[in-house]
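Chemist: Below: a set of structures, written as structure tokens.
Please treat every number below as a calculation from the coordinates, not as lab data. Remember, it's a predicted structure, so these values are computed and weren't measured experimentally. Cβ atoms are built from the backbone, for glycine too; each structure is taken alone.
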Structure P
Amino acid sequence: MGKFFDSITPDHIEFIQKQRMFFVATAPLSADGHINMSPKGLDSFRYLGGNTVGYLDLTGSGNETSAHVAENSRITLMFCAFEGPPNIMRLYGRGQVALPGTPEWDVLAPHFEIIPGARQIITAEISKVQTSCGFAVPLYDFVEDRPTLVRWAETKGEDGLNEYRQKKNVCSIDGLPTPLAGVEGR
């Protein structure tokens, strides 16, 4: 049976820091809108103190999380133990987007290794933590992080990334604008 907590505990932090990937889920307010869930990796997640967490978001084929968070701020992050004892942890909260060149980015960026393709930092103020057994989650052995996204971003260069983001990342698949929509050259 799942357990609920009102705050992130030291045990939660320890579990999170051992995970090599996590999932982010968001949804638009519209009942017809598409719910999004994305896997994340590359050592991009950080516990920022108190009930605040964040992750370095990299350029990708879409930007659903950013659009949904900008519209309604709802966000859920999920961690699964694929190694060691079974455990699933969900962090429920309210998110924000910090773009490069903003005061928010300047405060948050030192917590991360800024790698090629970084487009924004998503933070979340967590209001509820849920843990559950994870007995049905399979065991996997970690081999390595995939280098493909970083190589792709390096090949594109900053100008190519900016052009790509303006084509692919300024609105959600449902047409919701992202914070990148109003930023030229990002």
Structure Q
Amino acid sequence: MNLKEQIESYIPYNEQEECDKELMLQYINTFEDVLTRENKMCHFTASNWIVNKERTKVLMIYHNIYKSWAWTGGHCDGDEDLMHVALKEAKEETGLENLKILSNGIFGLEILTVDSHIKRGEFVSSHLHLDCSFLIEADEKEEIRIKEDENSDIKWIDIEKAVELTNEEKMKPIYKKLNQKVFEQYK
């Protein structure tokens, strides 16, 4: 199933996801290059909500650009298999090797605003991330490590405290939604 079909078949969890699903499909139908950063207005990303086996903790990184505790994830860079992108990013940003996708496909849809910033010495204009998030399970005893060019810390956090730990107000409702889905579907 291609990305458009995956999003079309995704059942939104709430009003935010309904609205974001509609816009994502509109962007896919409007632009040919939504899978790459060549589209300076909007492009797809894949993010991860990494939980432990007991679903009591979530693994978060301290993101260098956003100066906040955050989930892992990254740009698709042309790869239409967002689950593959999600797993690759989770491994790169945490050092974990033994990851298990819990969600049967996409776990959440989010359109995220990204403020202008400097990345690797270059200015990046404000734009949108068309984000598909995935629920991943990892063993909290497995060794983790930071990825110095992207994050400066990494740790397992009580799942209930993850929302309040982030400095990004716009992410709080997203993390809260993901926690609600974990509690309803995977506890």
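Chemist: For which of the structures P, Q does the calculation of mean count of other Cβ atoms within 10 Å over residues 65-72 return 22.9?
Modeler: P
Chemist: Work out which structure the value 16.6 belongs to, where Kirkwood radius over Cα pairs in Å was derived from one of P, Q.
Modeler: Derived from the structure labelled Q.
Chemist: Hey, another quick one. Assuming 4.3 is distance in nm of label points 7 Å out along Cα→Cβ at positions 33 and 57 as calculated from a single structure, say which of P, Q it is.
Modeler: Among P, Q, the structure yielding 4.3 for distance in nm of label points 7 Å out along Cα→Cβ at positions 33 and 57 is Q.
Chemist: Compute distance in nm of label points 7 Å out along Cα→Cβ at positions 41 and 177 for each of P, Q and report the one that scores greatest.
Modeler: P
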